[in-house]
Structure I
């Protein structure tokens with residue numbers, strides 16, 4: 001097989017805590033996802049953009065001119081510098097660009113050279129990996145259209161695109177940029193993604209397309225997570241050797257034992273050099289639930305681990321829980337050179353995701 005892959009050409013996926021060029025977002029508009037919360041969700045996006053835009057560009061997908069004008073007015077009213085915002089008129093079904101958007105990879109040997117001059121991989125430091133998006137295991141037929149967003153993004157960016165013939169979402173993987181990747185068995189080994197591939201074959205794709213050599217498998221994700229256990233609600237790298245891992249303090253909570261198992265697994269795991277990981281506990285925000293249209297109580301996948309690491313700010317979802325300040329303090333200590341900003345995301349998590357789920361980082365080259 002002579003197919004060009006990132007690892008063959010010297011590309012790797014950087015960690016989120018490395019220097020970034022920009023953040024990518026899709027403006028929220030789906031009233032099915034947020035039947036009564038959409039205005040609140042828009043305000044959350046404004047707060048998110050305000051917290052991040054002073055230290056990097058914001059690439060923002062909007063469906064049309066009308067929405068772009070609406071967004072511009074909202075951002076201007078919030079005293080956000082519009083010149084920092086790059087609008088892309090690309091129609092989306094929903095906002096979860098982490099999962100249907102690109103995984104950016106870089107060639108360190110070509111950094112600081114001219115980029116985006118010509119879509120020839122030999123002179124580009126930045127490239128994209130296109131995974132197949134099937135709406136989290138064929139759960140939402142109306143959202144599968146977002147698999148096409150990638151192609152329009154590529155037309156806009158004009159960087160080389162590696163096409164990986166595997167179903168995968170960006171929220172299901174977490175890298176330290178030095179060769180180690182974290183994921184979960186519940187998601188990547190789920191038969192609703194790639195039933196024709198076994199664990200070793202999936203690992204081969206991850207190694208070839210992200211240039212990792214050490215893959216660490218946790219078990220299950222948190223209760224209420226319709227993605228089948230995305231890693232970005234459980235454990236995150238904050239530097240090359242340190243992982244922050246969610247734990248539940250209440251033994252009667254449904255998340256207690258599954259998070260305990262993941263934490264204990266991490267304590268035994270090692271990085272790409274054979275060194276033990278430094279594992280830091282992060283609390284959970286308790287049971288964040290809503291009553292659905294049938295009168296049933298539904299648990300939402302609320303987690304402090306779904307934070308976004310920007311160049312100068314770390315933006316953290318909070319939920320009006322007693323653990324909010326504790327979580328913010330822990331994360332601030334892990335990022336002493338960055339400002340930690342908490343945003344109440346109770347409205348956003350109604351759509352079954354928060355800040356990390358709705359964003360994607362583009363590394364600097």
Structure II
């Protein structure tokens with residue numbers, strides 16, 4: 001299967017390794033910075049992979065079957081739509097887009113073209129998350145009462161100086177959209193997907209050089225009667241502390257933790273079907289960074305979806321749902337009121353200027 005990568009920045013090594021691990025025919029890469037491509041080619045032995053600075057030219061000349069989009073967030077939608085129009089299946093880094101309208105357009109275009117659209121929420125493929133999901137689908141939790149997603153990380157000025165698009169409303173959003181959306185996706189997926197209402201606060205406390213938030217706190221009411229708590233921040237001193245996901249049911253309690261929900265720390269179930277210590281040992285991993293090991297199995301799932309005609313585990317609609325929940329949090333915080341879902345229209349640009357400081 002002919003594969004191409006658009007965007008050779010911070011997350012691109014995970015895509016490159018996933019493509020190689022799955023035996024894809026890596027034909028081309030694209031980035032506006034030739035040096036970024038040269039560095040990746042040297043590091044990963046990609047001398048035979050052709051390089052482009054204009055992705056439309058790459059699409060026309062190479063005709064890839066699968067394209068991964070790993071550019072700045074604000075460009076995801078336009079590039080995805082061009083790839084889909086060219087008949088390419090796509091893996092889109094999170095978030096799938098920065099507006100409901102763009103997410104809808106991607107989903108619609110993928111359906112009309114008959115191609116696979118995958119949102120790159122790789123943490124769904126963590127061993128820990130997969131085992132928790134299995135228990136959930138088997139009904140072991142009983143009725144869910146509530147869940148909680150925490151991302152307690154640190155990002156300093158040097159991180160934002162590396163890429164000026166970070167923390168802007170036009171190209172990114174704040175900590176909830178960039179750092180926390182993976183865990184927000186997991187919470188919504190685990191708790192039943194269907195959200196009724198959101199109440200939230202967001203603020204910018206320690207990053208005055210950004211446009212968007214560095215702290216977000218939200219309460220989510222699901223239509224099945226359960227509740228969710230979301231806490232996301234990049235203000236934790238002096239470095240990343242944890243990313244955790246809790247699920248609480250009438251018959252079970254589970255906690256995933258570690259760098260990116262890779263470790264099962266709590267496993268308590270009334271049915272006694274498995275030993276907690278054995279579960280913790282068997283379904284926990286220790287990845288070298290916050291990105292974990294999920295890209296390779298996500299790619300495998302997408303390849304199988306292309307070959308069999310089924311939907312991928314994390315399809316375009318799933319990507320839209322994660323985006324929608326972040327935008328609903330932004331909207332609730334900005335308007336100081338509960339916000340009902342679904343959102344018909346909303347974009348990060350609706351909140352431009354919200355944290356501007358008055359001279």
Structure III
């Protein structure tokens with residue numbers, strides 16, 4: 001079912017939980033479509049619309065706060081895509097296994113390196129697109145969610161330096177880290193000050209991907225000292241102008257830094273990865289209505305027995321979790337080797353546990369909820 005922006009925001013901010021939301025955050029992993037086709041999937045199942053997933057349509061706000069300019073393709077064949085971006089990095093995508101290209105090199109190791117690239121992150125009029133802003137304003141009146149994006153406080157350093165150099169820079173080059181975040185923060189402020197003269201941004205979104213199974217690559221001290229001033233500056237502006245949701249996207253185990261990020265203004269997180277130790281029920285018991293969540297259902301359980309699928313859903317969809325602030329879905333893309341029969345069972349059982357009507361073919365739809 002297509003959610004109106006108001007209904008989505010009321011649900012995710014704990015104001016109205018009468019109708020639960022059951023979604024697919026990201027879609028199929030590369031190659032699963034062929035497996036399902038061989039198992040008899042319909043075209044509607046392959047594009048996910050046949051499962052009648054809940055979703056809220058969204059548009060960009062018309063203000064660009066990060067690096068401007070799309071990467072340019074320098075080589076492509078059936079398996080590999082090579083690109084070069086505005087930072088001069090070479091990006092490689094293995095098309096048979098992934099959907100996101102990864103950098104092969106990084107341009108910043110010192111303050112001097114950063115100062116050469118800094119103008120690329122500073123404000124310029126080209127960051128504002130009046131036509132997109134006006135289209136977003138009109139779409140919002142029709143119930144579409146408007147999203148504003150900022151570079152991640154960790155993610156921007158990782159993109160510039162790579163993980164190892166960025167992690168050490170907190171200790172060895174703190175002035176560099178502060179200057180990077182001050183720069184992108186100042187740009188975001190100028191962009192959003194202009195955008196919010198025309199429309200309300202419904203959701204502030206930030207991509208971080210700062211954790212693995214063993215925990216985050218930055219600790220509470222680094223979040224509070226470096227990231228918090230940047231996040232709070234932007235969030236205080238937007239929340240004062242009507243923005244209701246600050247959504248942080250990161251895989252991995254974020255347990256050690258949830259509290260510091262809440263202090264930053266974050267009030268929603270996804271995809272809450274169980275394989276890394278994220279338990280949405282335990283997190284809800286600890287943080288209550290301070291933190292909304294999207295995802296949280298173990299994608300790997302779909303490759304096991306139906307009994308295990310039922311145990312997972314009965315635990316994750318218990319009454320405590322149906323009191324608002326929750327969008328139920330898998331914790332990332334549907335993995336390869338997921339039997340189509342198990343996925344159908346998962347959808348049917350989940351709808352039953354959430355009190356949603358059975359699939360009837362009259363409400364086809366799907367929209368990516370990983371934003």
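List of remarks:
- Read-out Cα extents along the principal axes in Å, computed value 58, 47, 41, structure in I, II, III: III
- At a computed 4.6 (distance in nm of label points 7 Å out along Cα→Cβ at positions 274 and 322), which of I, II, III: I
- Read-out P(r) over Cα pairs in 10 Å bins from 0, in percent, for residues 194-305 alone, computed value 14, 44, 30, 11, 2, 0, structure in I, II, III: III
Every number here is computed from the coordinates shown, using simple stated rules; none is lab data. This one's a predicted model, so the numbers in the text were calculated from it and none came from an experiment. Cβ atoms are built from the backbone, for glycine too; each structure is taken alone.
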